[in-house]
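What follows is calculated from the coordinates using simple rules that are stated; it is not laboratory data. These numbers come from a predicted model, not from an experiment. Cβ atoms are built from the backbone, for glycine too; each structure is taken alone.
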Structure 1
Amino acid sequence: MNGSSGIAWPAALAGSLLLSAAGLASAQDAAAPAASQDTVESLSKRLAELEAKQPKAGTSGLSKLGSMFTLWGHLRLDAVHDDSRMNSIQLPIYVRSEDQAAPAGFVAPKNSHDFNMHPKLTRLGLDFAGPKIGGLGDAALTGKLETDFYNTAASESRPALRIRVAWMQLKWNEFSLYGGQMWDVISPLNPVVNPDMVMWGAGNLADRRPQLRGDWSRPMDGATFSLTGMIGTTSAIDNQDLDANTYLDGNQSGLPTFQGRVGWKKPTAAKGNLEFGAWAHRATEDTDVAVGNHANFKSSAYGIDYQVPLWQDRFWLKGELWHGRNLDDVRGGIMQGVNSAGNEIASEGGFAELGFKLSDGHTTLHTGYSFDNPDNDDLIISATNAPRSRNAIGYVAATWDFAPFSCGLHYLRWVTGYKGFSEGSNNRFQAYMQYAF
């Protein structure tokens, strides 16, 4: 069923019913006005009942058990050019060193130009709206399934489908309960650039994981105050198995990941929302065999996020700052969590981004800076490891929105520092075109 078929046949039926009603009314003689009126009213009532049962405009259809669903997504093509070699052209985390003394896997020939095009950010989604659950206090039942094709296990010309998010929601007046795979509670913002990895390992934390989440919000003095908490699967991102016993270290701990956020949002005269959040993350990992002198590892992070409208709805600032340790399962520390001595690697980072929408209504310009800075004292050089000591990225971007078509061009100046080896630097250009539906 396509997006229009869910509403086309009810419209045709409505027209037929109305024409039938008009024909019946004109065919009646003057001696039976009451009968004609009864017929029209009966048909009108039946039409209203049929329309009430049909999907609304913009909805794709009705599920087997009566839930409404909306199909949405976009078709997309991305093209990327690097003038130095990244760890991966599609999953960029750091620039490889051009120091030929660096270990294999961290070194690249000088001026290694790379180019790639892919459609893997093409996305398909379904939003569900179910009935109210009377036995649960009339909770409104909704859900979301979102997929894309960013699966590196498949060949370039045969991308494989993967789940991005898949969750259900029970919503009461001020409280919502979620279950499924969804975004982490911490670090809720993303920079506009690097859509492949949204600057993970390069200043931006968090990812998606299976979780149970609660969200409470309440208006207060013209603002909205919110509390969000979740328990989720540890090692869902890094698949860490330090003792190679085929059991993920996060699962072996017997404990979930814990995350929480306090948020405050208020409309402003600048036609935007002033928003601040403070959040924390905590997780535990265990091994059967000690790594160095340790078999238990803690992961923790603390941070803030902010969005500030600076002028009307056309000029704004957003960003995040954080500090923590053993953060590879939430995409921090340039994806370095525990060193070979069994010590957790501390790191700090964040990003800041300015956005400006031009008066043409189509063009938006962005500029920003993102960084991830592990503690050098926690980094250990070995014959097989060149520890990354710093990621620093300055960027500019332009996007054009002619809905449903949009396109953009991003430039990133990316520098990765190494402990014991010379840094790597890269000029990355990324362009895209997208058709949303």
Structure 2
Amino acid sequence: MGNEIVCIDIDPAKIEKINRGIAPIFEEGLEEHLKAALKSKKLEGRTDYSSISKSDVVLISVGTPSNLDGSMDVKYIKAAAEQVAKEISKSKFSVIVVRSTVIPGTTEDVVGNALESITDGKIGKDFGLAMIPEFLKEGTAIDDFFAPDRIVIGCHDERTRAVLSELHRDFGCPKLFVDIKTAEMIKYASNSFLATKVSFTNEIAMICEKIGIDVDDVMKGVGMDTRIGSKFLVAGAGFGGSCFPKDVKALIHHSNQIGVKPAILESVMELNKRQQTKLADMLTSKIQAKGKTIAVLGLAFKTDTDDIRESSSLPTIRRLLDAGANVRAYDPQAMPNMKKFFPEVYYASSWQDCLTGCDAALLITAWKEFIKPASDYKKALGGAPLFDARRILPTGEAKKAGLQYYTIGRGSL
């Protein structure tokens, strides 16, 4: 969009990859965009901080992981703010923007205080402070960036607002200007509501299983109501990833700290915890897992990413191993990351290799290459059952193929 960008990270290997045009994470199309940006000479990666003093805008995009009690860990955001404060120039008005997901009050109390105490400067006079939450979905972040539903900008002074208005000038979506705490809360409320939709759908799926109907048909009808909408009404093995679990946990912890009992959010997390091992529980209710070879298709928390953080595959594999099963696994992108957690698992070269000779199979993530005719699964599995969290096969087709087929959210064959 014409801006000159410097990507700063303390990991030299990551910066080396970026400068060579190798994306450090997987998303379709990401490397092509990266290479084009490098070729234009408008993007570079660095491990030093010297470029901060020349920058009009500094975006802080570090991680905010969960502590053991569910609270947000502020050490990375605090360290980044302190480093920025040491480098910003007093002769230039720079706007420091928090893009990380942070509990309301963090931008001002942690980042703002660090900037003012280290620089002896004043927010709104010597530098700007803002919070712009990101709403990018892993796997489709490029499309989400170029076509956002909205842009939320939290700031106080007009000078900062003018800089950020100019930065986002070419985006045609609605732009909401609010105070900083409101911007922080919008991000948490958005993620928590989406997580709630997922857990609600999974609870409805449990009811559908018992009364012999398909949750997809139910949610199609529910989603046609414009007050509800069809997105995130998909049953499965629970939500995971780098956002929903940690953000809901952080909001629960913060709510309890300020004297608010977040009953709905606590139920969302409790149901999701049960849902993440539901497929393994279905399997162990049908067969004795000890000594059996169990195949797991799909390791990433969602398709089109290599991210396994909080993925349902993690507790599923742990449950199977603890039950004495031998586990085989396959994922088009996420196997290198999973090997760090479960080196004892056999990682297959293809979905067919994964299924060959297994006593049962679990499908957790519905990659496109897993969407095959029921006859293909029957050929690969023989008499072994398939437990499917994503309902990729029509019930009638599976029955016709003679496949033992069990799903989440659908009545039995």
Checklist line | Structure (1, 2) behind the derived value 0.95 of FRET efficiency 1/(1 + (r/R0)^6) of positions 228 and 244 (r between Cβ atoms, R0 = 30 Å, to 0.05) | finding: 2
Item checked: Structure responsible for -3500, with helix-only ellipticity at 222 nm (-39500 (n - 2.57) for each DSSP H run of 4 or more, over all residues; to 500) calculated and labels 1, 2 on offer -> 1
Margin query: Say we calculate distance in nm of label points 7 Å out along Cα→Cβ at positions 268 and 284 for every structure; which of 1, 2 gives the highest result?
Written below: 1
Notebook entry, point to check: Quick one: mean count of other Cβ atoms within 10 Å over residues 292-299 came out at 16.5 when computed from one of 1, 2, so which one is it?
Noted result: 1
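Using FRET efficiency 1/(1 + (r/R0)^6) of positions 204 and 324 (r between Cβ atoms, R0 = 35 Å, to 0.05) for the comparison, can you identify which of 1, 2 gives the largest number? Can you show the working numbers first?
On the way: 1: 1.00; 2: 0.55.
If we compare FRET efficiency 1/(1 + (r/R0)^6) of positions 204 and 324 (r between Cβ atoms, R0 = 35 Å, to 0.05) over 1, 2, the biggest value is for 1.
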Notebook entry, point to check: 14.9 is what came out when mean count of other Cβ atoms within 10 Å over residues 308-315 was calculated for one structure; which of 1, 2 is it?
Noted result: 1
Check: When Kirkwood radius over Cα pairs in Å is calculated, the result is 23.4; to which of the structures 1, 2 does this value belong?
Finding: 2
